[in-house]
1. Assign the value -15000, calculated as helix-only ellipticity at 222 nm (-39500 (n - 2.57) for each DSSP H run of 4 or more, over all residues; to 500), to the correct structure from 1, 2.
2. Any idea which of 1, 2 comes out highest on distance in nm of label points 7 Å out along Cα→Cβ at positions 96 and 120?
3. Looking at structures 1, 2, which one was Rg and Dmax of the Cα atoms in Å calculated from, given that it came out as 47.6, 153?
4. Suppose distance in nm of label points 7 Å out along Cα→Cβ at positions 296 and 536 works out to 3.7; of 1, 2, which structure was it derived from?
5. When you work out FRET efficiency 1/(1 + (r/R0)^6) of positions 160 and 232 (r between Cβ atoms, R0 = 30 Å, to 0.05) for each of the structures 1, 2, which one comes out largest?
6. Quick check: 11 is what I get for relative contact order in percent (Cα under 8 Å, 6 or more apart), calculated from one of 1, 2. Which structure matches?
7. Comparing mean count of other Cβ atoms within 10 Å over residues 176-183 across 1, 2, which is largest?
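Since every read-out is calculated from the coordinates, none of them should be taken as a lab result. Since this is a predicted model, take the numbers as computed values, not measurements. Cβ atoms are built from the backbone, for glycine too; each structure is taken alone.
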Structure 1
Amino acid sequence: MLIALVAIGTMFALNSCNDDDGVDGVALHSFGPCPVLRGNTIKIIGSDLGKVNKVVFPDNVEVTQFQSQDDGTIVVEVPQEAVPGQIKIVFPGGEIVSKSKITFEEPITVDNVTPTDVKAGDIITVTGDYVYNIATATFADGVVVEAADFVSVTRKELKIEVPKAAVSGKITFSDGVEVPTLIEYETPLNVQSASYLGIDKTAVDRGDVVTIGGTNFQLIEKVVYPGDIADETFSVNAEGTQITTTVPEETCSGVITLHQFSGSTITTDAFTFPTIEVESVVPASKIKAGDKLTVKGKLLDRVRSIHVPGGEVLNAGEGFTVLNSGEIIEFNAPASMVDGKLTFVQNANISVESETLSMMKMGNVFWTGNFVIGNWDNNLEVSKDKDAAVWEAFSGAIKGAGKLTINFHEDTNSTWWQIKPVYRSDWNTALGGLSENIVNMTEGQNSFTINISQADVDMLYDQGWVFRGCYLTIQSMEWESADGPQTIWEGNLVLDGGWGNNTQIEASKFASLKEGSKIYFYYSLDESSTYWQIKPMDGTWTPLSYNYIVDPQYQCIGMETGSSEFALEVTSADVAALQSSGMVISGCYLTVTKVAIKYYGGHSLASSRLVLR
């Protein structure tokens, strides 16, 4: 019992307030426990306390009825109205104010939260006890309202405005101390969100005003168009049922995304935005620097810039001309232009590519110039007694039968174009045995090929040739000897690193192929890579014989650094396969521009040096 009394006394001493003050024999030594819960009792310890007739709690809350009283102690119930501060004992002839302050336990209790079906901006009421000790109210998804932002605060009641970012879920209250007490209200709040009903137009253009209908649009923080373009000027009506927004210039077809303060989003119905169209580019092949390119399409007056393969950028108003109310663009091919696609930029989110264009390949070109024929008033004469540079170019390249390709540019101011390639002996006998010595060109055509016989070659070295016509500018001449590789395919096959591109050559092109003949592949290497491969196959996608020899695992042929052509000798099995099903060409990191065949017999495989990867 003694041990228990000592423990109780010690416990009381640790939780009481010491005063040691006295007046006329009445003394206040201590009181406790402290802190204390209102409605519970405290014990005041002193001397001559039987004279005390009143205990006054702060702030001036008087208690005259005691639980018990004797000269050494007073037991008194702490009133609910008491606040932290000094207590006072009153007796006839005097009073004593404590030196220590009484403090209180104030455990938060939350009895009710109303209403629970709310929307942003509504006021919820939190009732309970000591709710003024709530430091934060946390809505679902971590949306916090601090005590400084509460609408009103009393001991029994809080009023809190539902924040715009709030979402449905339980609300949690905290006292905010270092190790906080958390109280989660058991009934979740149902927080209404915005909803979408419709849009007033689904075909829009830049600057158009669009009206979006729905509910609770006061919860919308951002209106974002395709391309992540935000309309910073949108407005919401007072009822929260309409958003008015202006279509930005930099957007594209798609949906409008409405971002709520809560972080969730709503999308509208899809809309269409006017988009440029590119239908054709003329010429599309054998382009030379300075050539006029004509682009046909729709809405081309909205083109902001043209990105030319090779790196040059042509800007509206200075780099190209727009004609026919946006149906035509004209510009001259810059000197830096290479094979590839033109990119037409409408805005930050709309760009359109053309078909793949190819530049003039100089491998077979033996003469270049810009010889304007005019309207039958200028003639390009090739003869020993005429222009020495022209004669030197022709006589140096043409030694026997073959193919002559005339590359030209059409005068776009005309609607018809003609060429007349004839002997100078009579100015009427056509080269190549053409049935008509005047040949009509079609719109957009930029080359014409003639099969030159030995008789034509003899006439070249006798009296020469002449090229006449109208509304053409002859730009270059190409020669392919009959005893050299014969072209069976020309183009611009871009083989990137993904092996996703290929081309097919029809079986009829291999009709004269024989065992031992060589197939020549002409290409340019992608300098961004350190290895390059080509994979020629028959029409059933079976690699040709040589592929298996040089790379048994993947059947790919590696190209050497700096190379531009490769010759592959075919076997009898290859000949049969190609004549039956044609050829498929695939590969990586190079652009194939031409495939040709050198026709002769033989039985040994090609011994070209290869790099295998």
Structure 2
Amino acid sequence: MQEAIMQLGDVLLRESDLLSNMIQKINPIRKGKQLHVLKFNFLTEECELKIDANEEMDEKSAEKYFYIGSADGNNLPQWYVTSSSSKYHLTETINNLSKTDLGEKFNRKVKSILDNFYVNLGNKVKTKYRYVLDLKKFDLSDRNIVDIFSECKTDKEIVQKVTKEFEDHIKEKFNIKPDEIGLYTILLDNMPICNFTEYREAVLKEKTGGKQSSKSKKTSNLYCNICGSSDDLSIEFPKTKLKFYTTNQVIFASNLKDYGKNMVLCKNCLNKVMAGENYVMNYLSTRLASFTVYLIPHFVFDAGFSSKRLGYISSNIINSFNSISNAKAIGRMEDAIQNMLDERDGNNYFTINMLFYRASQKATKVQRLIKDVNPFIFKEINSALNSSIRLVNSAMGYEYRKNFKLENIYYLTPIRIKKGTATEYNNLLDIYDCIFTRRNINKNNIIKNLLEDAKIEFYSEEGFNIKSNNPINYTILDGNIYLKFLEQLGCLKGGESLDTSELKVKDDIKNYIKKMSYDEQQTAMFLLGYLIGEIGNVQSKGSDEKRKPILNKLNFAGIDKAKMIRLSCDVFNKLNQEKIRQYNDVTYGEFKRLLDQNINNWKLDKHENLFYILSGYSYSTTKYMTYKKVNGGVDNE
């Protein structure tokens, strides 16, 4: 993985320096709103602070104000003068900057800002929050900092309260909300500090100044893990953002004082890795449902092309992935995928490493790494998705769905959500892994997930990625598209289908069973579910709450043979009770015939029984709802 990232950095550093490749991309539009740059202009001679928030951001604002994010790693001093948050500049930035070697003249001016513009809260406060911008002195608040501090129970609370005071002032003065400000930068006597040579040199030193191996260590057979060089070795890795090694588990390496013997990069390779990482985060990051994904190309041959060409390749990779993962992807998916494949078939042959990750404070938690994905799989996935949609639409007899993407699988795989974050997600990532590598998937696992979805919706359970109170008929029908997609892709094996020519049911039902390639046992359960749907349609029509008591006969934990036989009797009685047996006598007869023929050698387990019952129920319910919609809500008597 580091080799792939270094390839990207190598391309970039051939044309520009490291600092240029540290700039982090920021979209100037957020949720449809234009973002602004807010400037803290410290005028040292006049002892005056001017706040300006009138400048609108554009695509070059991050470069203009040298935005490189915040300091790497947890709890490290924040001293970068351009930030995406005001809280740093209100408290710690100037204090930490005063401790940075910027040259005598620059240091003196920064120290004067700290002394004249900030309030020292004393030793009772952590150094990080000790200095706070004097809001009242510069008419940014009516309240004194010391008075605000006296109300705080914790050090962090002072930051929250001061930030709130400042944001309220900005909103009132400039009519700009906090979420409409993209960057906060500091000026010294009308000049952006980010443009000072002394500042940029300090940033470069901080970025590349990891512990260098001594000559004594050099004789201890230390070599760069990537290029094999023994010169300018770095054995400190807080500068890299994507860490593919562990330091927080009790393993063999935890007995080492550091990773100096097994995680070594020379300065040249480290610079390339840092430039490559920043490029990945800027241009090769996308989303798949709730997951953030890095798509990192690994070139088989030497990546001897320009950064402009790399940008074109990266754009094609992202657009191709989005076209199969996101229903809102813009543009023709076939064109995006073909452009990417054309790149791969030329001199830029590559595979793709898919890194699922979650940002946690300053750390990057790697959730799953899918290595060496063949880009051609995107085209196969696209074809399988389209084929499965066409098949189910044809089976339903109308356009049930316009599209089905990989993000839909997220909502068909129950995941617990805690404080807005997905947990217990390994099952879903296992499925995505199998899809992108086209490996076999356990069908029973998929069916259990779909049944769990239905249970969550039926009982309105909370704390999942599934919307409670969703109609289960749509979930199960989407589940059938999902299964057909996996079959089309080759991740599931299809079974022997029933010869429907002798099946005595309505043509539309017969067509569905044929298109879905159900065997005899699956068809029997489907027909039983269809009858349950017919009963439910009548019950909901006669209920103000649209209740369907027949569904209480279903056990979402599964239906074994004994329960299946009891359920068949209950359905027969309900057909009589609801006075619709005469319309469904033939269908029930076909169900009973198939059941009796197979009962002694029944192969479906309790989960499969329930799934195909729900499939029949979903078919009947959806067709009924569609009829009502087309006919203006009028029931078919």
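1. The correct label is 2.
2. On the way: 1: 6.1; 2: 2.1.
Looking at the calculated values, the largest one is 1.
3. Source structure for this number: 1.
4. For distance in nm of label points 7 Å out along Cα→Cβ at positions 296 and 536, the value 3.7 is produced by structure 1.
5. Details: 1: 0.50; 2: 0.10.
Going through 1, 2 one by one, FRET efficiency 1/(1 + (r/R0)^6) of positions 160 and 232 (r between Cβ atoms, R0 = 30 Å, to 0.05) peaks for structure 1.
6. 2
7. 2
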